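> Input: structures, listed below.
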Structure I
Amino acid sequence: MKYTILIIDDEMSIREALTEILEDHFGHECQCFHVGTAEEGLLFTQEKMPNLVMTDILLPKMNGIDLTRRIRALNKKIPVIVFTGGGEGDGIVKQVLLEAATSFGAVSALAKPFDIPAVIRTVEAALNLSAE
């Protein structure tokens, strides 16, 4: 099975880094798409129904928590992984944001900067959920 993964972040470097990590690990088993806004991500999800959505929490206009709620309302079978660097502030801000997102339906949360093995484990677990 070929998995479709959507990555949403307003920073191109983050989108490209995650795409490279995932495509290097999964090879031909996954195809990554990426967009820069939550609105573009929601539209892509409505049209393509990806196997997994990965989104930053801190996005312009609609944030990743609202996006997660909307995706889960659209299709509960699409797992959402959220991530954040926390913006200006310390680790407590980052932790609160990640916990809030999981309470709104995200299956997992990652902190930036990314730990590559943790990203791969988290994505593998989420893809197993989407395959059920």
Structure II
Amino acid sequence: RDNKTLIFASRKGTCETVSNALWAKGAEADCIHGDREQWQRTAVLDKFRCSALKTMVATDVAARGLDVKDINTVINYDFPTSGVEDYVHRIGRTGREGGVVGTAITLFTPGDARFAHDLIGILSDAKQEVPGLLRQLDDG
């Protein structure tokens, strides 16, 4: 089984920065976002689907409707500014194959504190550990 990682970033420029930094460190990474031509997005997605590309960085809009079944790790480079609904959509990309457990990692900063209460609810409902630092950011 191939290890594929999908990294979400809210901004197009962040997608470019993250994928370029990963590439510079030797990772097989590329990105899709709205400023790339359709043929470029298709080429990146095709490489990701067939495992020629192990890491793809994407904006939420570019990843809508994305159907790649063997993603085992999703990283939220930033928390979606639209809130927890897009968070749930993002992490739902991992572990789609029957019985396969995926990993979701989210970088959550004090600037995201307005989403802390809702995120705690989602994690609790899913019987996931709620980090103490996240609880500290919850003002609700």
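Where a number appears in this text, it was derived from the coordinates with a stated rule and is not lab data. Small disclaimer: the values here were computed from a predicted structure and weren't measured. Cβ atoms are built from the backbone, for glycine too; each structure is taken alone.
> When you work out distance in nm of label points 7 Å out along Cα→Cβ at positions 62 and 110 for each of the structures I, II, which one comes out largest?
II
> Which structure, out of I, II, was log10 I(q)/I(0) by the Debye sum over Cα atoms at q = 0.10, 0.22 Å⁻¹ derived from, given a value of -0.34, -1.37?
This figure was derived from II.
> If helix-only ellipticity at 222 nm (-39500 (n - 2.57) for each DSSP H run of 4 or more, over all residues; to 500) is calculated from each of I, II, which structure is the one that comes out at -10500?
Checking each candidate, the match is II.
> Who wins on mean count of other Cβ atoms within 10 Å over residues 38-45 among I, II, i.e. which is largest?
Across I, II, mean count of other Cβ atoms within 10 Å over residues 38-45 peaks for I.
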